[in-house]
Structure P
Amino acid sequence: MAQVQAHSGQQHPIKLYMVVWGLLFVLSTFSYLVDYLGIHGYLRWFLILLFMILKAGLIVAVFMHMAWERLALIYAILVPPVLVLVFVALMVSESNYTALTRLTFFGAGP
């Protein structure tokens, strides 16, 4: 009896998993529609990345049970990638400034 109680844990309704599976299917369909409709440029990349982040968020929250974890664990897992993205944005800004400075002072070259 004690062994059954130790392994029972928290049960989530199957409806939750089916709804999330359906949302993942819909988001994947939208992602494929971006290519099918021939959307180009920054809008294309924005939509593809948006759908990718939404799908990853659903998978991490529900299927990896992060939605039911303690807040400290969520911060320990989610804050470092956000900080990495901030640092990447800072480096992109710095690289544009460096390229502009080199072109201004050294010219376009031969």
Structure Q
Amino acid sequence: MQIKSKTFQTKGDDCKIRPSDLQRLDLVKDLLALLNDPYVGPYKLAETIEHIPVFAARCRREAALFRPRSEVEDIERALNVIGNRGIEKVLLELLEDMTILNADLEGRQAK
């Protein structure tokens, strides 16, 4: 028997920030606005998150930690598992990693 969420946890590359992810910063800003809107539905939230693949992968990974024996590859399911606080936690980690990568890239250009 293969548990998909355990399989997903081993794919660390999907959760790694790449320079191309910095181009999605506007989508991250949109996501922040959605999270502050009390009337936003879960489908709009999931749709926006799907356009930020590294964030979606991190949400799935976080959900797999909470539900190691259940299916969490579907982004809507993953968001339900981790809840708003989990989404905020993953988002803060993503923003921190994006900031570090951006600083590293700017430091390399300055040399």
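Every number here is computed from the coordinates shown, using simple stated rules; none is lab data. Keep in mind that this is a model prediction, so the values were computed, not measured. Cβ atoms are built from the backbone, for glycine too; each structure is taken alone.
Key figures
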item	result
Comparison of P, Q - label where mean count of other Cβ atoms within 10 Å over residues 51-58 is highest	Q
Comparison of P, Q - label where Rg/Rh (Cα atoms, Kirkwood Rh) is highest	P
Parent structure of the calculated result 34, given that relative contact order in percent (Cα under 8 Å, 6 or more apart) is the read-out and P, Q the choices	Q
Structure from which -26000 was derived, helix-only ellipticity at 222 nm (-39500 (n - 2.57) for each DSSP H run of 4 or more, over all residues; to 500), options P, Q	P
Entry that produces 1.00 once FRET efficiency 1/(1 + (r/R0)^6) of positions 27 and 91 (r between Cβ atoms, R0 = 25 Å, to 0.05) is calculated, selected from P, Q	Q
